[in-house]
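Quick note: the coordinates plus some simple rules give every number you see, no bench work behind them. Note that the coordinates shown come from a computational prediction; the quantities given were computed from them, not determined experimentally. Cβ atoms are built from the backbone, for glycine too; each structure is taken alone.
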Structure P
Amino acid sequence: MGELEQHIRRVNDKLQQVLKDYQQLQKDNLRQSALIEELKKAKETSAQQVETLRQQVGILKAAAGNMNEADKKEFEKTINHYLRDIDKCIGILSE
């Protein structure tokens, strides 16, 4: 019976180790998931800041008057987009 008890003890020890490893992996997974969400939020914030800065650069170029043709077309396209959005809002408010 001693050999059987040793075998059972080894299996039990291995099972306990697997359980500890599983619990540690669950903790790591939760930490990683939280980190991923934090990084997604930071990425979104950075993207918004980049877009804001691009718009400011376009406005500054337009104000300074030193825009090339491609920049002028892009700026006009952006202004036209804003005007369409404003027209839509006015239309909705008029209803």
Structure Q
Amino acid sequence: MKELHAIVFGKVQGVWFRAWTIDLAREQSVAGWVRNTPEGNVEIVGQADTEHLNNFLERLHHGPPLARVTRIESSWKKATTQFSHFELRR
């Protein structure tokens, strides 16, 4: 089980990015969470096998129709704790 930590930059708040990410995570069998940051970005932690996380990350680069993703900073590690589902954090 791998864990992806990503910060998504661009026009990603107020455009349904978090709700879209939750749907995408469930579609890709990714567990974890998503939240807005005070800086105007979106932070995501996802856990799954490498193939599902690669697909998830690739789709994050595009985002929902109203979003404009300019870049994503991501890091990978072995999952040390395990999430049972994907959720919105505040």
Match the computed value -7500 of helix-only ellipticity at 222 nm (-39500 (n - 2.57) for each DSSP H run of 4 or more, over all residues; to 500) to one of the structures P, Q, and report its label. Q
From the coordinates of one of P, Q, volume of the Cα convex hull per residue in Å³ came out at 84; that one is structure Q
Could you tell me which structure in P, Q was used to calculate distance in nm of label points 7 Å out along Cα→Cβ at positions 45 and 77 as 0.9? Q
Just checking, which of P, Q has the largest value of distance in nm of label points 7 Å out along Cα→Cβ at positions 37 and 53? P
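I have 16.8 for mean count of other Cβ atoms within 10 Å over residues 13-20, calculated from one of the structures P, Q. Which structure is it?
Working: P: 10.0; Q: 16.8.
It must be structure Q, since only it matches.
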Using the calculated result 9.9 for mean count of other Cβ atoms within 10 Å over residues 5-12, pick out the matching structure from P, Q. P
